[in-house]
Structures are given as C-alpha cells and as structure tokens.
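A short reminder: the numbers here are calculations on the coordinates, not readings from a lab. None of these values were measured; they are calculated from a predicted model. Cβ atoms are built from the backbone, for glycine too; each structure is taken alone.
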Structure I
Amino acid sequence: MSPTPRTPRIAIAGAGLGGLVCARVLQLHGVPVTVFEREATPESRSQGGTLDIHQDTGQVALRAAGLLDQFLGLSRPDGQEWRLYDRHATLLRHDRAGKGDLSRPEIDRGRLRTLLLDSLTPGTVRWGHCVRAVTPLPHGMARLHHHDRAVEDFDLVVGADGAWSRVRPALSDAQPSYAGVTMVETHFDDVDHRHPGIARLVGGGTMSAKAGRRSLVLQRNSNGHVRAYITFRGPHDWDAGIDLADTEAVRARLLSQYQGWDESLLDILRDNEGGFINRPMFVLPVPHTWQRVPGVTLLGDAAHLMPPAGVGANLALLDGAELARAVVDHPTIDEALEAYESVMLPRAVDNARTAQRMLTALMPDTDSGDAAFPDALWPAGALSDARPAHTG
C-alpha cells in the first residue's frame, strides 16, 4: 500500500481579501491553514473605500468560497452608476446599471473583509503576528521568520501581504517604484444632509472630473459616507515644505493645483471633513514574473502591484481562490504551484499592461487641458480601487 498523503502545513502572510478568500476555500475542502497578520485587530485601520466586484473574476472567487449569495445581499448594485465631468462641471457622460445588472455591484472593502473573516474557523487569523521574511528550505518546504525572531516551517507560505511584501524577496528582487501619480484621500460624512452639492455630483455611485494631469474622484460608500480622491501627476515630494497633518496647509496646496476648476468641484477640496491622506501610487515592474520556488508563492498586490484601475481587488480574490483550488486538486504542493502560477502570472502581466495604458490615458505626462476620456476605458472603475498599502 502507498502511504497516506500527509496534510500540508500552509501559512498565509496577510489578512487582506486575497489571503482570506484563499484560507476560506482551503477550509471548505478540509485543508488547515493559518493566516498571519501584522495588525493587532480587524479594526486596527480603515480598509479603504468601495469596490466593484466583477462577475468574471471577484464573483467567481466568492462563488468558490460559498459566499456569493451573502455578498450579493450586502452589495449595492446601484453603486455601478458612473458620472464623468469636465473641469467646468459639465456632465459629459452618465452611465447607470440596468435593472437586475449584477455585473459589477459595489461593496465597502471593510464589509467584504468582514464577510470573509466571519466565514473562517475561529483562530485562523493570528493577529499581531508580522512576517519578517521567508526562507526556502530543502525538500520543498519554507521557513517563516516572525517579527519576534521565532521561526516555523511550512509546506507552503503564501505572500498575500501587499505592496511591500516580506515574502516576495524569496522569489523576486523586484521592488515597487513610484508611478508618477499621487492620490490624496479625504472624505465626507452624512453627505445627503450635510453636503448636498457633493451628493448631487456623485449620485449613487462614482464620479470623476478630469482635465489633463489632474482629476477629482468621488465614491459613494454605505451610510452616506463619500470618499474623495484628489489625483494628479507630479513629483513624489509634491508636499515638500508642508506638514501633512496641517489640514489647512494641505488644502491650500491642493487648491493651488486646481485653479480654474468650477466652484462646485473645488468644494471637494474645501468642504470635506478635513484630514488628508497622502497615497502615492506605486507599481511593480511589468512584466513581474519569477522562477518557481518550491514552497513559496504570491498573490494579489504582492505578486502584481499595478495602478488602481478597478481590477486589483478582483484579481487578488481570483488569485486566492484559484491557488486554494490548485492545492486541493493536485497531489503535491509543487504541482499545485505549477498549475496556479502558469495561469496567474500571464493574467497578471496582461492586466498590468492594460492598467498602465489606462493610467497614461487618464493622467498624461503633459497637461493637455480638457482631454477626452478614452471610450475604451468606460466604465472601468479607473482610479477607484484606492486602498491602504497592505504589509501583512
């Protein structure tokens, strides 16, 4: 008789969407897994704005996780509405989802993460455990180095720890670089009562006003909350000489960049609740690939950090679900990684190239005034997947 296969020991670094859906699918199929997360609790920080979860990617992953119906019950199909303005606040285009259209319903990132967390076996996530590094070992295993210098050995370590992944160096020397575009985030609360002008601009979904190298984006979240993203091409040190904690100084600097824009749009800069968060955009080189290393792989931003073109969260979810299924469906971890990476890496390269083209079209190198929004990008959720950089 052949020996009974040993159940693999699997670790996931990072409790973001991709890591959590991977853990959920593994557990559905009886495969134990531990998720290590550097944050102390699920409430340690804001999880970012709203996400459009696509039928052919993110929803596929949620179906594999047995969570699609719950997701649809929490999502906002009316959030698929999109409005495009020029800098004079002239409405150029207005798209609404048809009745029953569930192709890209919106959900707050925090709600989706909570759905995934609640689906896991209690104790799956070890909060307050930062992964410091991963070292490949002989015989296909990997050693996980914790922040407290303790080590554990696993058959598979999955880097789902975002842009500044501590797992990635085990596979690749690539480091994120500044993409030349910065988003500055702020917000509005109780928008329909306290900020009716902003409510009219954003409608029920997302709005974008753009001209040349600058845009203003509003996203409606749940409970009357709206996030704003002031997006522009420029140097990484655009804020030189001011303290980002000085709200009025930041506001003045930003207003100086949007001179000549309509007063109703400038209210996005003037009337927000205060507090600006600087989010320079970083990307991995394209293509970003690696030679397979036994016992280690990546998913989501750790594998393919790209401009926020509305696909990042969807790809992370799909990566996580497909990796878990590969582990379940193949007799060895090595065969599972071969199956997973042979699909994930080419898909990531294709999407990263598309995202780069979108970023160039949306944020050109030269200030060309009221440039037209490229029809091929409509409605792609461009620059609407902004999120805090996750570091597992």
Structure II
Amino acid sequence: MVAIDHDAVLRARVLLLGSGGQSRAELVGAYRVLAEVSPKAYTPKLVDALLALYYESRDPEVDVVLSEEASRAARRMEAGAPDRAERLRRALDAYQASLFTLGRRTEGRAICEELAEAGRGERLATVLAEEGRFGEAAELDEVAARKGGPEQSFWDLVRWAANLEGAGQHDAASAVFRELLAETRREAAEEGTGLPVLVCELVHFARMRESVGDGASAAAARREALGVLEGLATTGEPRNSNGLRERWRTLFVLSGRAAEPAASPEFPMPPFGTEHGWSRDVRNGFLGMLPGLEAEAAGLREAERLPELVDVRRRIGIRVVVRDGAHHYLFEERFTPRFDEGVTLARRLPDDPARLARALTDRSMFLVAARSFERAYADFAEAVALLD
C-alpha cells in the first residue's frame, strides 16, 4: 500500500484553490499528488495537464517523458470513465510521435499497434508503409476506407491504392483507384466540382497502368484527362475544387516512389500516397538527402550526363514540393522555374521522348494545381502526342 503524504496533498489542494496564476508545471505536480488519493477525479485532469505541457514543450527529450507519463495515467483511468478512450488516444498519439522524433521506431511502432487495437489503425498503416511492409499497411487501409461508407475520401483511397501497388498487387491497386475516379467523376457531374482533381487522378492512373505494361488503359486515361483539361482551358472551372493543391502534391510525390531506395525497417522511407502523418525521423531523412542530391546533380551536369541529370533533378523537385508545397503564397512563381528546368533539360534529349513527356506532364499537372489551365493543356497535349 502506498503511503500518502498528507502535507503534499494539502499543498496541492491549496495550490488548486489559488487565484488561477498556477503554471502548467505546477498544475501537473498538484494533479500527480491528488491522482494518488482521488484517482477517479484527478487522473483525467493529470492526463490533460501533462498533454498541455507536452504541446508547449520544444524539447524532444522532455516530450517523450511527458507523453509517456500521460499514456500511463490514461491507461489507469477506469474503463467506463467519460472520455477515457479519447484521452488515451491523444496521449498515445503524442507518445508515438515523440518516440519517432527521437528515432525510437521499435517503441513507436508498439504504441501504434496499441492505437490500432483501440480502432485507430491509420497511424500504424503509415508506419508500416514507411518500413516497406505495404501488404500489412494495405490491410489496415482497407478497414479505414470501408469504415467511411460508400463514398470514400481521396486520402483513404489514394493511400490504400499506393500501398497495394507497393505490395505488388497492381490490379487490386488499380481497382481501388478506379473507385476514386468514379467518385470524382460523380462529383464533377452532380456538383460541378473536382474537374482539375479528376485530371490529376487520371494522369496518375495512366502512370499506374503504364508501369505494368497496360498501354491501352494508360492511353485511354490520358485521352480522357486531355479532354477534361481542354474543357477547363476553354471555359474555365465551373466551381472551385477544395484541396486541389494538396491532392496534386500527394500524387506528384507518389509518382516519384519508384526512383527512390526501397523502404525497409532499417531504412524507412516516406509513406508515399499520403501527405499527412509522416514520422518526423522519416521526413527529416528524406529532406536530408537534398544536399547529396544537389551535389550529384552538379557532377552530372559537369559530365553532361543529361538523362541521369533529368532524373536527379526530378527527385530534388519532389523533395522541394514536400518541403515547401504547403505554402500557397506565390505558389506559381516559386515552383515554375523548377518545372521549366525539367522541360528544358528534357528537350535536350531528342532521342528520349519518354523523359520529355514526363517533364511536360509534371509541369502540366503543376499548372493545373496553379489553375493555369491553358498552359497546362498545351503541355499535356504535347506529352500525349509524344506518348500516344
């Protein structure tokens, strides 16, 4: 039996009866003491106070200590206590994030598994994808996607399709992506929204089918995209599509996965297929490759090895979009030079129409995201002529 320090309990009660000038750290100290004598009343308050202190901390080592304690406290709450599940989710989510920030992936994955057991499997799916365990991630994605009902979200379906594709289940991945296309077409027909998003999705679907040798399906998707884009260039967008740039960014980054090192538990890579929830260590590692890639590009330029230079500059561009793509101020001005460079370099390869078509398509979809539809159409029409 734990001995109760009655003086400490009295001091904690006096502190809480004060005029409200207590610091967060003082509140945590008081709730720690009182949770020992009145757990039902004070353990929830302790969890909240620890998480509040966690959110204002900027020290990763402190973060992991606070979130671990919050998780232990949340687990101690009575099973039927109000908001227990939500408090435990918040505490575990903070704990796993702090562990991944410190590179403690094994421990972080274990916490994500605990979250999945509580019905929150999305984070575990992301972690598994980062480690190249795409089949397991896709199984969790299917549960999350089907939980939402007949109308699935872009984010659920793209992530699911990406993980199926990563697992080598290409037909299954295409079937999921066709669901997304059908939903976007429905929105365009019934609500007048989503046409630019539909263009980006069709182009990505064409890439998916081209990668497995299904040239007919790829060509059909490109022709449909070109027709939609021609309409946008001629008459404009009937109604603005929400989240256009976020969707473009997700698909553009996903399109570069094949050029990157294979993901593994020892060498985790980004969870291509989602822009949300990347582990901090993975994001830092992915962007940390930029100096090395810039140096590689400089060497290739000097050696006039243009095909490899085009590929490396694209890998650099994808990282810059990851880093800066969420900043919408001067969006077109900031990224246009990079996509122009890709086309300029590819035009210097007259015997390599595939690379030029890829560069033109990349710039076209960027211009779609910037809502510069006429220029996007010109680029994509040239790309389609080269490919078809």
Structure III
Amino acid sequence: MSRLFTRDLILLIVCQGLFFTNNVTFIAINGLVGMSLTPVPWMATLPIMGYVVGGALSTAPVAHTQSRFGRKRSFQLGLVMAVISSLLCALAVYVGHFWLLVGATVLAGYYSANGQLYRFAAAEIVELSVRDKAISWVLAGGLMGAIIGPNLARYTKDAAGYPFMGAYVALAVLAVLGMVCMHFIRFPDDTRSEAPKSSGRDLGQIIRQPVFVVAALGAAFGYGIMNLLMAATPLAMAVDGFEFSDTATVLQWHVIGMFAPGFFTGVLIKRYGALEVMAAGVVLNFACIFIALSGITFEHYLISLFLLGVGWNFLFTGSTSLATRSHTPEERDKAQGAINFAVFVLMALSSVSSGALVTTQGWYWLNIGSLVPAALVAVALVALFVRRSRNAQE
C-alpha cells in the first residue's frame, strides 16, 4: 500500500495552513482597515483586490521561477515576500496611509501566487495511487487558517495600539515559520539548475482541451463566488449592526467549511469522480445563495457562509484533480500558471465588485449577482458530462 503521510506531505500541509492563515486574516481585516483609511466607502475593499491583483500579476513570474529553479526556491521566495508585505501593511496602519496598504497587499500577491501551487506540489511528492488524497489533505491544511486567522485578527486587533497593526506583524512571524518548514521539504525537482529542455505542447493546445476548460472554470468561478461573498461579509455584517466578534465567528465557520471536507474529498473523488464532486459543489453554492437571500440574521450569515465554504472545497479540489489530468509533467508550470491566472483574475474582479455592490446595492443584490457564475459552472459541467457520455458510447 502506498504511504500517504510522509514527512514532506505533513510539512506541506503545515505550510498550506500558514498560507491560508495569511489569506483568511487579510480577508477578515483588509476591508475594515481600508474603510478606516479611505474617505470613499466603495474603495474599502481595494486592499483585498490588491492582494488578488498582485497574485494575478505574479502568476507568470512565479511560473518562470518554478520552471527555472524548482518548487522549493520559488516557494521560499514567496515566503520572503510574505514577510516584507506583512511588515509594510503594519507600517501603512502606523502612518495611516491607504495607498501604502494597497501597494503592500499587491506585493503580498506574490506569496499568494506561490501558495496556490502547494496543492499541485502535493501530487508530486507522493505516489500516483494517493495523489487525489494528497491534494485533498493539503487543502485540508487550510483548516489551520480557519482556527488561527479569525482569532489572530480578534486578539491582536488592538495589541500594537493601532487597529489590526499587531495582526500584520504576527503574519510576518508566521511567514518565517513557513520558511523553516519549507526548508525541510524535499521536492522531486530540488536539484534543478536550469529550465527543462522540453516544455511539451503549446499553452494554446493545452487550454483548448474541454477537460482543461472545465477545470479552469470550476477553479476560477468557484473562487470568484467564494471571494465575492466572503470579502463582502465583514462590511455587510457591520452595516447590519453586528460586532466584529460575530463576524470573526462567521468567517471562522466559513473557513472550516472550506477546509474540513479536505479530510474526505479525495476519497469522494476517487470513488465518484472529479466531475461529480464539482457538481455537488455547485449545488452547495446555490444553497448558500438562497439561504443568504432569505434573511440577514446571524444564523443566516453563519449557515450560508459555511455552505459556501464546503461548496468551494468540492469545486476547487475537484478542479485541481481534473487539471492534473490535462497536462504532462513538462507542461506543469505553464498549465498550472494559466489556471491560477484565471483564478486570480476572477478573484480581483470579485473583490472590487464586492465592495462596490455591497456598499451601493446591498447584500441582497450581491447574492443575486452570484447566481450567474454559479450557473455558468453548472452549464460547463453538464456539457463535459454529455461529451464524455457520447465518447463512451462510440
């Protein structure tokens, strides 16, 4: 039987947890810090958008670095950038400079672009028979973010004398811990000293495959819907009169929903298939939206955001598994880079739309708008199901 929990996989799970602690904390506080520093309400989520725009801009450089120097060095560089960007965010709070905060979150996107590849790296450090489980378990490592992130924001809110400055400093410390863990992980390409001489098919050929298209749509729209609603939640709950402790609880359960299913999503994919698990994710997204539209009590926020998290997990894990079947090892960096670029573009659009919609149209219309991307993913899945059925009959 193939061994799943090697030292390398366990350390990568920890790195994923630290990465999502950064991610969750940024989502929880950047909009609130942005609102306190800018006189224009709709610009409050620009620091959240900066994070994902930075990630989108970093996908090509990261793909190049991964191809030229391998996984470890690229991941280590991302963690260095995490330290620098977190400290710059703390400085922005200290001097009260909104655009410095936005710029720092753009730099943090380089860390995000690297962290988004941890799940793909998981498939490379285990044997083929446990690949789906490894991907699922690394994503489950994000559960650390669910536990640490909101509590980090809550307990360091006023620790440094300035709102949330202490949280940014704490994120820099966690990034240093990530460097220590990453140092001891062995990747198959650790000895790489130059880019591979063969890079396989052109990117255009890869992305025209129906399986790649569906994988990219599932990952990008799944993240877009999740980010659209999650980024708006702190602002929407503040408008509805909830305390930050209530918001932190809702976000905590949302992130638990995102990552707790990782303990069994890989098993579901192995048993039922990636497309079937992705379809379940779309159904859960619809359920989340309908509950959010039915009321604005604490329970409505809590249940809808929890279902949103589980739906994201099924869509994103299924998409990742599907994507690994669309390219060869030598095509890895450009194919995965293309998928992550699509994810970051949708995250950027959803971040700026989130702030604009929730402050001008309200929580209700924000959720109505979320029905469109969910429906598009559903259509793409049905089309691939039909295509596979026809091919099986021929």
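Here are the numbers:
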quantity: Source structure (of I, II, III) for Cα extents along the principal axes in Å, for residues 164-363 alone, computed value 59, 40, 33; calculated: III
quantity: Which entry (I, II, III) yields the derived value 26 for percent of Cα pairs over 35 Å apart; calculated: I
quantity: Top of I, II, III by mean count of other Cβ atoms within 10 Å over residues 116-123, largest first; calculated: III
quantity: Which entry (I, II, III) yields the derived value -9000 for helix-only ellipticity at 222 nm (-39500 (n - 2.57) for each DSSP H run of 4 or more, over all residues; to 500); calculated: I
